[in-house]
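Dropping the structures in below, format is structure tokens.
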Structure I
Amino acid sequence: MPLFNFYFEREQFTERECYQEDIVKFMRLVISKMTLASECIVISLIYLEKLMYTSKIEIRFINWQPLLFTAILLASKFWEDLNYWNIDYEEGLDLYPLKSINRMESEYLSLCDYNMYVSAELYEEYTMKVNLISQRELRSS
């Protein structure tokens, strides 16, 4: 006889599209509230791509916010001379509890095989791409 009986209820979930405006708004919220350097944006994008390649994780509506948040958190720790503690992110943003932030950071690092190094060449390449996209966006609006 099993020790536990499990019963899974089917939960209603409607998948929504993730819009560019939502992502930009979220990034601005985190970067501005935590007063992070703009370079953290580029590094966080590198970290997101690194995560997708090393762990084969797909970014979807259900997981984009925690993944982006964790990428920004790690980018700030990589870039900033004086960086925040995880508790500062909990108190400053009130998005996730400290235990969750610690777990997300640990899992993210593990999924990236703890390889968070960003070369100057890779950083420059991404910076140029981000600038190109920004210029295109400005022209089209």
Structure II
Amino acid sequence: MTEARRRRVDLAVVAGLGAALATGLAIQPSVEEGGVALRLFGLPLPATCWFRLATGLPCAGCGMTRAVVLALHGAPRAAWHVHPFALPLLGLAGLQLMLRAASLAGWTGAGPRSADRAFLGALTAFLVAMLAWWALQLARGVSL
């Protein structure tokens, strides 16, 4: 990958993660009877899982948005109860943000490719663990 292309990718990742985090902070969570509701500028957001609508089963990420918003608003315990993988996901996002920002600032450290490979390994482990947890929840009949 050329240096110019890598810079564009780094900028896109930083901008995308920044926008996602800003959106998560703009969304207001409210704990209500039966769960957590989300509002953006006072308007309720629908709780729609396309996988659940199509199959009747919860997906591995059901509740992730609500949990991330709760964590971003300083409620990590509530976030953990909604979806236990939200906190590690935020950690991975923060790590990626730092790695890309450091690359943009000219960091060469262990090398951007080494950092990318390490991050890819961590992301793969995260996804495998989340899918295993999801399968276990489905097998136990736990509603997500």
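Identify the structure, out of I, II, from whose coordinates volume of the Cα convex hull per residue in Å³ was calculated to give 161. All intermediate terms of the calculation are to be shown ahead of the outcome.
Details: I: 161; II: 140.
For volume of the Cα convex hull per residue in Å³, the value 161 is produced by structure I.
One of I, II was used to compute relative contact order in percent (Cα under 8 Å, 6 or more apart), and the result was 21. Which label is that? Could you put the intermediate results ahead of the total?
Numbers: I: 27; II: 21.
Going label by label, the one that fits is II.
Every read-out reported here was derived from the displayed coordinates using simple, explicitly stated rules and does not represent laboratory data. From a predicted model like this one, the values you see are computed outputs, not experimental measurements.
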